[in-house]
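Each in structure tokens, the structures are laid out below.
Values quoted throughout were computed directly from the atomic coordinates according to the rules given, and no laboratory measurement underlies them. On a predicted model such as this, the values are computed, not experimentally measured, just so you know. Cβ atoms are built from the backbone, for glycine too; each structure is taken alone.
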Structure 1
Amino acid sequence: MLFKQPNLMKFLKKLLLLILSFIGLLILMSIIILVVDNQQTSFLKISKLENGDQKSYVITNVNVIPMTTDTVITNTGVTIKDGKIIAIGNIPNEPELPILDGKGRYLSPGLIDMHVHLWDKYELGVYLANGVTTVRNLWGQPMHLRMKDAVINEEIISPMFFTSGPKLTGPKFIGDDNLQLFTPEEARAKIADYKAQGFDLIKTYYGLTPEIYDAVLDECEKQNLEIAAHPSNEVGYSYHFTPQIKTIEHAEDIVQIGLNYQLDSVKLDSIVALYSSHPGTVLCPTQVVYYNIYRLLEEDNVLNNEQLDFMNPLIRMTDSKAQFDRWQGTKSNDSTISSYILKQHNFQLYAIRKIHESGADIVCGTDAGIGITPAGYSLHEELALYKEAGMSNYEALKTATINASKVHDFLNDFGSIEVGKTANLLLTDDNPLEDLSTLKTPSLVMVKGRSIDEETLDTFIDQAKNRNNLLASGLRYVEYLLSK
């Protein structure tokens, strides 16, 4: 025998000890990496902000855009106490409140992005710097529950943060990042678990069969959870117009699922009628992410675009590169693909216009955080596309403010400047009802009454642009894969 029994046992014990030591070292290194990354985002701590505890102000000499109607209330004031708007116009007798001089600038509600994929805290600062004061994250992971707790506990300055659970997919839709459901019973158990964990809503995704989807709808009703639906190819498009589904994501799926890839304006009328007759379910177009496919096809240096510096480095290294390679590969085999994508993009703008003209609400979402669609900046591109679809500045701005506030009860306190609403506000040099681009560079952002000046917003941009958290992002993603 090569080993005697006692020697073999000693060898195995040493091997086991070596393996355990290696695992322990990996765990320790992982903890250190995550702690360091957390410290590097300490600039978002409320305690680090100048006047971070101040949530009460009187804003004077300001022009208010309430978004309840297409108007500007000129040369007025807004009083905020404990993060809530308590008066507009006549200033109540609150002598102890600090005064912010609006200097004749324009005060509008903070912007709401209804479809984001958030990968780190740095992106929270990028959203704020772009005037986005509320986000709805639609790919929930364990890190998002921690972010949500930090926002609720007012540990960090952040957009108001709401998140779905992991995206629910059908049995045929394979992928490491997809939570596949195989039975109605499994669907019910997952939804109950997500409710218990603290997720705010459910994200349904591709491939859900009628039997599983029916169980999802029924369990969501029991658990008092609403749904953001990426349409499933296993059911008809009309199936998604049900009380539990509050938003249908992606204008592209009007074409791909609703019209079976046909750019048919006659058949589109039936889709438009669904939206106009079901006001409780609204379209969240995410048109910018679809247009970015055209950019991936036509712009050879698109991966070097400066805005991609604000993408999470793990996503930029993996998803951004993979999408570029995918579409460039498609182009090499099909010379007509670019013209087709542009044609479908234009048809989707037409669909957005027709749905809008029907009187149905539309809410702004970007799908930021994937491909080449960065946090914050993409919302302004999305609004510009709505203008291309025929909306006025006011109508486009409604999609990212008051329209979004009506979708979920947890959004009702945002999206307009009214007494009793949360003071999530933007101060801009110019009137966004005349020029939406002024929203890109707010001189002041307010979240729950906390004021963030332009210098601090610039710091958030710089920190995100220069971050180096590839390993930390990878570890958090591994945590998600293990938690499923």
Structure 2
Amino acid sequence: MNSKLSMGTKLGYSVGQVAISAPYNLVGVFLLFFYTNIAGVEPALAGTVFSIAVLWAAVADPFIGNFSDNLRTKYGRRRPMLLIVAIPLAVTTWLLFTTFDFDSEVSKNAYYIILAIVFYTVFTFTEVPFYSLGAEITNDYDERAKVRVISSMFIYVAVLIAVNLPTFIVGKVTTGGGTLQSGWSIAAAACGIIAIITIFICWTATKGKELIVTTEKSVAAEKVNVFKAFVETLKIKPVKFIVLANLLFLLGMSIVSAMTVYVLNYVACVDVAHQSIVLSVLPVATIVWLPVINFLAPKLGKKKAYIVLVGIAAVACVVFFIIGIYTFVSMCVFNAIFALGNGSFWTLCFAMAYDTTEVDEFVNGTRREGILVAYMSFAQKVGTAGSTLLIGLVLQYVQYDGAAAEQTSKVVDGLVSLFTWIPAIFIGLSVVSVCLYPITQKKHKALLKALEQKKAGQEYSTEGFEDLL
């Protein structure tokens, strides 16, 4: 395994993040709005449809992770999976934002449920091997953080694509005489093509860097032990806390992401031309914050940096609930501050999860990046599903009307709550969970040393990292 990586490898691997984050953010920011305002699906049903699909994929996550852990090819365990799913990911992204004429409401709802399930299944087959590959290409504590910093930069390049490309294309199509429906379909197809290109770049850049497992174990042989693998990895103390932190933050962040378009339209009353500016603030501000995160992570340690920087995002939500978020400027300022915590999450949370790989190997004698990353993906999807279901139910409760030009004061209050203090609770709890996560740089270094001695058949000591076990 490579401890240090060239900048070319870091960049090439990280470009693949666009293939994950562009479809993810396109769906997270716009799909609920597309369902309720373009496709004509009832809010509660839209939230339920979305949640069913995400939860289905969440259940599949550990199985896909186990499959990737036990895949044996001359190209490694993860890279072949990325190449195979590139085109299916693009096609399902396009279909998800494409409307058709249906004979009945039942057939329309069935179509969206089935398609959403297919999309998230394909997405999981992309996401799990990509993040697992990040844990494989280096086992260095600080190098993993550096890889995640660069990957985080491409997350927000993808966010810029996901939030601006659709509004730009839809605007061009409609002003040219086309329909909203065709505009959204074209925009989603463009995101899918970008995903294919960036997966190929990642595939090329990581050639020769993947971990080649030479044991004779086959995927078929491992199927019997899949549940044993789940139990073994979940018993690892650091895994529990980092997965919980991931789940809680994604609950909060997904609510903020999905509610942004609603708040812009009905609370801050920002016109379409300025909405793209507000939506661009978060990714641009995050890219600006990344050098700060990169500086603080090794200085404070990933754990303390997460507690401080993500904590700022939780506080920002509460502050803006108190002072109000009713203007274009306030939305921009909120996004600029929230970006610090959001960028810190995507940079540090997976880097901390990667460090649990060596704990698993030390305790159980095998590397299972796929299952460990799958738990993170599982938590993200449960968080996304939970947030979408909550949003749909609240919108239904406050009697949100997607066809209305203005909303009632009851609706506006509900939108503000969903955008501020409700996500603050989940994000704050995520910080608490990381406080209980026990891995530090010093402990990880001691663990690596003992792991090498143990694999070499030498005497070793667990002094300095006993609490990780």
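From 1, 2, which structure was helix-only ellipticity at 222 nm (-39500 (n - 2.57) for each DSSP H run of 4 or more, over all residues; to 500) = -27000 calculated on?
2
For distance in nm of label points 7 Å out along Cα→Cβ at positions 31 and 279, which of the structures 1, 2 scores highest?
1
Given a value of 21 for relative contact order in percent (Cα under 8 Å, 6 or more apart), calculated from one of 1, 2, which structure does it belong to?
Attributed to the structure labelled 1.
Thinking only about distance in nm of label points 7 Å out along Cα→Cβ at positions 79 and 423, which of 1, 2 has the largest value? Mind dumping the intermediate values first?
Details: 1: 1.2; 2: 3.7.
Biggest value here belongs to 2.
If we compute Rg/Rh (Cα atoms, Kirkwood Rh) for structures 1, 2, which one ends up with the highest value?
1
Can you spot which of 1, 2 the value -0.24, -0.29, -0.93 was calculated from, given it is log10 I(q)/I(0) by the Debye sum over Cα atoms at q = 0.12, 0.13, 0.23 Å⁻¹, for residues 183-246 alone?
It was calculated from structure 1.
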